[in-house]
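Right after this note come the structures.
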Structure I
Amino acid sequence: MAKETKPVIAQPVKTAEAKTPQAVPAAQFVFGKENYRIFLLAIAVVAIGFFLMSGTTDIYEFRKIVLAPLVVLGGFAIGFFAIFKKSATKA
């Protein structure tokens, strides 16, 4: 009768070197601190623009149809500037 053999299972190779734990890099934000401050300013300007647009009085008032939309667009422009501005530490 034929002799049955057991299958060989591969074992990991053990090395004599001690493994050192790898340092995990610190989390880095996409933008710099100044960019986030400018972006918060942009959010505030847009909110002020929407506040100027609110109300139940005359809907054709200068403040509602001219001033408020310009303030909102200015806030969006500030936001775009905050996104595209290169910070001194990331350059």
Structure II
Amino acid sequence: MEYNDQMKHRVKRVEGQVKAILRMMEEEKDCKDIVVQMSAARNALDRAIGVVVSTNLEQCVRDQIVKGEDTEAFIQEAVNLLVKSR
């Protein structure tokens, strides 16, 4: 699978959020503020997972249709990946 710039940008954004969380901890910021930022980073990572899985699923399904083969296994695998990610 080819990972496009949009996917990479999402992960870089999460990386920036995590670095900011560490900086906040070093500066002994309020617990509530840190937890809010942790939640935002987790949500951003969840969205990145969704983009990666859906893009891969779309490509796999298209390839299977072109080959005239069943797509059910790929759909089930994508669902399993999303369930595991939570």
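Each reported figure results from applying straightforward, stated rules to the coordinates on display, with no laboratory input. Worth saying up front: this structure is predicted, and the values here are computed from it rather than measured. Cβ atoms are built from the backbone, for glycine too; each structure is taken alone.
Summary of values
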read-out	value
Top of I, II by mean projected area of the Cα convex hull in nm², largest first	I
For -14500 (helix-only ellipticity at 222 nm (-39500 (n - 2.57) for each DSSP H run of 4 or more, over all residues; to 500), calculated) the corresponding structure among I, II	I
Given 29 for relative contact order in percent (Cα under 8 Å, 6 or more apart), calculated: source structure among I, II	II
When FRET efficiency 1/(1 + (r/R0)^6) of positions 5 and 53 (r between Cβ atoms, R0 = 25 Å, to 0.05) is computed for each of I, II, the largest belongs to	II
Which entry (I, II) yields the derived value 0.20 for FRET efficiency 1/(1 + (r/R0)^6) of positions 13 and 37 (r between Cβ atoms, R0 = 41 Å, to 0.05)	I
Structure from which 0.15 was derived, FRET efficiency 1/(1 + (r/R0)^6) of positions 21 and 77 (r between Cβ atoms, R0 = 35 Å, to 0.05), options I, II	I
